[in-house]
Structure 1
Amino acid sequence: SRFVITPAGRQKVEALGLDRVADPQCETCGGRGHVLRPPFDRVLAEFREIVAMRPKATTDFDQGYVTPETTVLRLALMAQHGDLAGRDLLLLGDDDLTGIAAALSGLPRRICVLDVDERIVQFVRDVARDRGWQNVQAEVYDVREPLPAHLRGQFDTFFTDPVETLKGIFLFLSRCTEALRGPGAAGYFGLSYLEASWQKWRQIQQGLLEMGYAITEMRGAWQDYLLEEIVARGYPVAKMAPVPVEEPDVAFYTSTVYRLELAEEPRPIYTGRVELGRELYYDEEAAVTLPE
């Protein structure tokens, strides 16, 4: 997704004349088009304290946390489109704790977190109890199971940062689609370049249209991830590197954020139980996902 050049490497770039086009991105926002203004600057300060206590990411569920800034920027993006304040918000797979950040903003009417990791669910419940948030709920949910009936057609907005296998991403998006109220409801999800080829992107986009969505916005390289021990754990991205690499000290892995809006009645691809093992998380394009 992104390379960082050392000072020595920069000298070689200059010698080859490859430095003649300056980076046109805004230095203030890093090309995202958003900065954190009230109330989100306050949310970030509080959120940092909370995420410092969350459970450690596990490869069992292909977890990899985004930066706290990325999490709060998600809220700013949703708020810009009218998809946050006074809305019923669903978070499917929320190890990033976007639901907690949303609750700190005080903007959504209802927040529902679904996650397969019992540690994450309990953490959200504990924070909600300690803060007295009556509008926050968290449930253990495996995306391979049908969406519970009491959650179908109940939400205005969803956010999910799904796995990037083709069947897996459609499974996540199908469950989220079932949860939406209908035309006019919105959804957000992340998709990388590193683990999803353009062929996969095209198939995903075709599937979104078939499910009834209009793709209203795509923000490239918008989410930064904090991936730990990619070398020590033997992640494919480290093995594929053309030179020996050490553990990264920058957020090298990024993903694009999609905004979707239902233009028609929702048509989820999956509604029943889906039998999937590790292939839910891993395919031949995986780079920061382990096969086992």
Structure 2
Amino acid sequence: MNQAGTLELGRVVGGTGTINGLIYARGNKHDLDQWAALGNPGWDYLSVLPYFIKAEDYPGSLPHTECYLKPASSRLNLHILHSTTVLQKVVYSVCIPVKVLTVRARREVILSAGAVNSPKILMLSGVGDREHLRQHKIRVVTDLPGVGQNLQDHVSVYGLSWTVRKGLTNSFIDALSPLSLRRYITERQGPLATSPELVSAWVKSSEEGDPGWMDTQLFLISQTSAADKGFAYESYFKDIYGQEGFTLRPGAVRPKSRGFVALGSSDPQQPPVDPRYLSHPDDVRLLVKDES
């Protein structure tokens, strides 16, 4: 209970998508239609369907750098600051060498720093709940209590595992071996060049409600949950530790639990993040049912 975990964020041009599961899936029709109904024309399923289809014509790996960045690299209004941390809006802290640069904008600033860093930057800039900002001695620019609230994230649990004879599936231990790492670095091939979660199914956990609005995604993982001693749940799978096999991992794709991003101080590197996973009893019931 009340254990803390690690939340990985992609500190790279391209964001957390660069460290995610390397999996593509179309968005659910009901979710997209709901976005449009909330006042976002052009985001309904039929409007975005042509772009889904275009993305699914996969000609092979093509880095985004080649597609988007290099063709625009000669533009005078393109400036990329790497190894930087945004302290406040249009203020950057450059890590190497260590110094602070101030960037001023004459027009609007588009803040696109993700679900965690966007509210953090707004609060450090004085946009957020008045009392929370004053608590950390930050001058209030706009009293906006909703900043940092309503954080939503899908949560999953490692479920049933079963073993198979060696060679039929992946070994996580072999995948992290020096040989596999060297092969990936030099050839971009081997087990590290792909995801172990390439098979999934979208299902509905009950017969109630719209049959087309799924609430669970089931992943079939080509390795056992006990393949790596680094996992905290070794004690649950100790009998099959190190063996090859498959694992079924259900995830709640429409969770009801809501978390928050806050400020622990005026230090931009220390924003408390609490997704409050499984704080809503319906999420617990859903995942327990998925496991049964």
Structure 3
Amino acid sequence: MTELEDRIKKGDLIILDGGTGSELERRGIALTRQTWSAAGLLNRSDLVQEIHRDYIAAGADVIITNTFATCRHWLDASGLGDRTRELNEAAVTAAQEARRESEADRDVWIAGSISTNWPRRDGYKGPSETQAKANYREQSEILAEGGVDLIALEMMRDIEQTGFALEAALATDLPVWVGFSCGAKEGEDVRLGGYDGETHLLSEGLKLLEDKGVALVAIMHTIAQETMPALQVVKEQWGGPVGAYPHTGSSSWDSGYQRGTVSPEDFLDAARQWVSMGVQAVGGCCGIGPEHIRLLREGLL
């Protein structure tokens, strides 16, 4: 058992970081459908490092690598597939250097992010099963070799792709966190990815994790108002540790990220409700910045 897992087992509250892509955009990096947050690694790795450092200074116990958009099939779509190892290694190094430079008076862990997303463009329906499995395995191995402390599967919305990514992540023997992105209309079942009736139910995604050895399940990249009903489903069906790191605002493949209006104070109020129901890892995704995280730490610990 790792020290982080031991902390969680003892019931400690762990503070996560906030969004990286939205912070990159706020600080001047344009996000496009071709590269999304990987643009920071291509153009300003020093800025990626600065963002990690700011989150640590704000109080984050866990920072997440800027590898959400660096799986090979995403990079292939923009002609950058041959830089897959380079960009993933650069992201891990940026997080490690930020941790070293921060000289925090507490332990800080690094989670290696893997998503099952790819650029949505005309005619491209995503990787084949063989390609997807190979690409998730490749990214998992690069992150593990680079020295991350755990793997964080982020924005899981597709049952099949989640299964492929989970298999690859677990093969590293690192702790694996699974983050589901959901939508929850009032009076209806919580669904993965949004409200579309063709999507899977969150309960189906949770069934996929049974007896797999997953270390923590989180609701993430879900608007704050809909995080509570999703967490209730998780608490009913999942007996392990639970996390929450929602987003605010909206994103567009063509125009980047539009920041939301959830203030740090309102975000803290919502987080207190999540913690009251047993959530042990709290942070934010897109639109949640260092000031939100700073107030979380001050208000929850």
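Since every read-out is calculated from the coordinates, none of them should be taken as a lab result. As the structure is a computational prediction, the values presented were derived from the model and not from experiment. Cβ atoms are built from the backbone, for glycine too; each structure is taken alone.
Below are the figures for this structure:
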item: Winner on FRET efficiency 1/(1 + (r/R0)^6) of positions 16 and 128 (r between Cβ atoms, R0 = 35 Å, to 0.05) once structures 1, 2, 3 are ranked, highest first; result: 2
item: At a computed -13500 (helix-only ellipticity at 222 nm (-39500 (n - 2.57) for each DSSP H run of 4 or more, over all residues; to 500)), which of 1, 2, 3; result: 3
item: Given 24.4 for mean count of other Cβ atoms within 10 Å over residues 112-119, calculated: source structure among 1, 2, 3; result: 3
item: Which of 1, 2, 3 yields 63, 50, 43 [Cα extents along the principal axes in Å, calculated]; result: 2
item: Distance in nm of label points 7 Å out along Cα→Cβ at positions 216 and 248 - structure with the largest value, from 1, 2, 3; result: 1
